[in-house]
1. Compute relative contact order in percent (Cα under 8 Å, 6 or more apart) for each of 1, 2 and report the one that scores greatest.
2. For which of the structures 1, 2 does the calculation of distance in nm of label points 7 Å out along Cα→Cβ at positions 19 and 75 return 2.3?
3. As an exercise: helix-only ellipticity at 222 nm (-39500 (n - 2.57) for each DSSP H run of 4 or more, over all residues; to 500), calculated from one structure in 1, 2, equals -25000. Which structure is it?
Structure 1
Amino acid sequence: MAQHSLKWTPSPLAQRQLGIDKVSVMLGFVLGLTLGMGTVQEALAAWGASDALQTAGLFAAVALSTFAGARVGAWLTQQSRPR
């Protein structure tokens, strides 16, 4: 986010790529939060896992899906480059 404090205006392509990157990371986070709070915690609770293990499962689901969202965003950004 240094471009904001330095008054540097990136090109329209760079702005679009940054937007793609940000949106994919946010979507990955929201998906992981939803998945972690629902499916993962319910599955761990059904197996009789402790609250600490359920919380760890939630954090793991959020971390993995956010990472996956970042990788998808990087791939989409790479695909949007002019050839």
Structure 2
Amino acid sequence: MRTDVVLNVKCADVPTRKSLTSVLAPDNEGAPQGLKLSAGGSGREVEFVATAESPSTSLSTALALLRDIALFQEVWLLSRGSPG
């Protein structure tokens, strides 16, 4: 059985989307056999697709991406600093 998981993320602006995509774009090295990752997007939206031979691999990959996106958001917000 082949499964696909698609995550669509809307960023605050285009530079943020480009940064997120560059940081999380898969290199497909070291991925489990049968797992294919892709990333792309336009405007403020980025799309991550995980295709795997098992639902558990697709789901765990999606969860890992969500954790990485949350970490990116924390670092991004901290790096922007707050006034005062």
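Quick note: the coordinates plus some simple rules give every number you see, no bench work behind them. Keep in mind the model is a prediction, meaning the values are calculated, not measured. Cβ atoms are built from the backbone, for glycine too; each structure is taken alone.
1. Numbers: 1: 42; 2: 36.
Comparing 1, 2, the top value of relative contact order in percent (Cα under 8 Å, 6 or more apart) belongs to 1.
2. Working through the options, I get structure 1.
3. Values: 1: -25000; 2: -15000.
Matching structure: 1.
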